[in-house]
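Visitor: So, here come the structures, one by one.
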Structure P
Amino acid sequence: MKVKVFLFCILLTVFSMSSVFAAAPVITADRQYFDISSGLHVLSGNVHIEHNGRVVTAGEAKTNLVEIWGSGGITFTQDDINFTGNNVYVYFPSNSAKIDGGVTFSRPGIAINAECADFNWKSKVAVFNGNVQVTQNGKSWRTNSISYNVISNTVY
C-alpha cells in the first residue's frame, strides 16, 4: 500500500510539473533582467513573448508571467489575427489584451483601424473604439465604436 501511495505521489508530481512548464511563456529580448523590488521581468530590444499560441512583440516590455505591459511598436498575434499599436496590456487569467496608440487589426478579408482595441481570445470578440475605420470585402466605413467577432467574421 505504501508503495502505491508513493508511486501515486511521484506520478502526480511529474504530471503537475509538466503542465506548469507547458504553460510557461517563451521570452526572448536583446536585454532582460529580473527586478526584485517589483517582481517583474524587464525586457528591452526585440522583445518576443509567446504563450499558448499568442505572440507579443515590442520594443520594451515588463511581465510577471501573468501580465504583460508592452510598448514601442507592439504586435499581438494569434493564428491569422494580427493587431499592431503603440502599447499593449495582456492579462492571461481574463484572456484579454488591450491595445492602444493607433491600433491596426488585420486578417484575411478585413482591416480595422482605431485609437484602441480590447480583444478577448476566449470569446473571440474584439471591441474597437475611437475614430474606427473598417474595410471589409472592398467596402469602407467609419464609426466611433465597433465590435468584431473573429469566429463568425461579423462586425456589429
Structure Q
Amino acid sequence: MRLFIAITFSDDFKKHLIELKHQWRQMGVKANFTLDENLHLTLCFIGETQQSERIKNVLKKVEFPDFEIEISKVQAFRDMLWLGIKKNNTLEQVAKDIRFELDKAGIDYDRKAFKGHITLARKVIGDVPKLQLPIAKMKVTKISLMKSTRENGKLVYTEI
C-alpha cells in the first residue's frame, strides 16, 4: 500500500480551493488539477508499506491541541501550482512529532523537510494568472492515515 499522513479538509475549506481551481480553468490555465476529493495537506509521506496497523498505532501517540490552518499565498514552482499555509508552530510541531514517533517505531518515511502546502495542480503549462486569495481558515482536530491507489487511471486517496 502507498501511504501518507495528512490533514483532510472540511467542505467549507475545500469550497475555497475548488473555486480557485475553477477560476484558473476559466482563465485558460492548462494543468492536471488535483481532484476535488483528493485535496489535502500532507504531513508525512510514507510510501509503499504493509504496516498500516503499526502506523495507526503510532498516530495514536501524537497528541496535539486543536489548531487552525490558513492559506497564505499561491506558488508556482516548476510545473506545480500550490497554496502555501500561513506559518503555524503547532502544525510544524505535529509534523515533527509524527516523524519522531515513526522513528521510534522503526517505520521508514520520506525525510524531506516539512513544508506545509496544498497541491492544486501538476504539469502546469505556461503562466498562472494572479487571483485574489480568499480568506480560508480551518480548525484541525485530527490527522489521517491515507492510502493512495490508482483506479481507472485516476489517483484515489482513501482514509484508512
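Quick note: the coordinates plus some simple rules give every number you see, no bench work behind them. Keep in mind that what you see is a predicted model, and the values were worked out from it rather than measured. Cβ atoms are built from the backbone, for glycine too; each structure is taken alone.
Visitor: So helix-only ellipticity at 222 nm (-39500 (n - 2.57) for each DSSP H run of 4 or more, over all residues; to 500), computed for just one structure, reads -8000; which one of P, Q is that?
Guide: Q
Visitor: For structures P, Q, calculate FRET efficiency 1/(1 + (r/R0)^6) of positions 89 and 129 (r between Cβ atoms, R0 = 30 Å, to 0.05) and state which one comes out highest.
Guide: Structure P comes out on top.
Visitor: Which of P, Q yields 9.5 for mean projected area of the Cα convex hull in nm², as computed?
Guide: Source structure: Q.
Visitor: Further, regarding this structure: Computing distance in nm of label points 7 Å out along Cα→Cβ at positions 33 and 65 gives 3.7 for which of P, Q?
Guide: Values: P: 2.1; Q: 3.7.
This value belongs to structure Q.
Visitor: Suppose relative contact order in percent (Cα under 8 Å, 6 or more apart) works out to 38; of P, Q, which structure was it derived from?
Guide: Details: P: 10; Q: 38.
Of the options listed, only Q reproduces it.
Visitor: Of structures P, Q, which gives 1.8 when distance in nm of label points 7 Å out along Cα→Cβ at positions 105 and 137 is computed from the coordinates? Kindly include the intermediate steps, with their values, before the conclusion.
Guide: On the way: P: 1.8; Q: 3.2.
Among P, Q, the structure yielding 1.8 for distance in nm of label points 7 Å out along Cα→Cβ at positions 105 and 137 is P.
Visitor: Looking at structures P, Q, which one was distance in nm of label points 7 Å out along Cα→Cβ at positions 113 and 145 calculated from, given that it came out as 2.9? Show your work: numbers first, answer last.
Guide: On the way: P: 2.2; Q: 2.9.
Going through each structure in turn, the value belongs to Q.
Visitor: Output the label of whichever structure in P, Q has the greatest value of FRET efficiency 1/(1 + (r/R0)^6) of positions 25 and 49 (r between Cβ atoms, R0 = 25 Å, to 0.05).
Guide: Result for FRET efficiency 1/(1 + (r/R0)^6) of positions 25 and 49 (r between Cβ atoms, R0 = 25 Å, to 0.05) over P, Q: largest is P.
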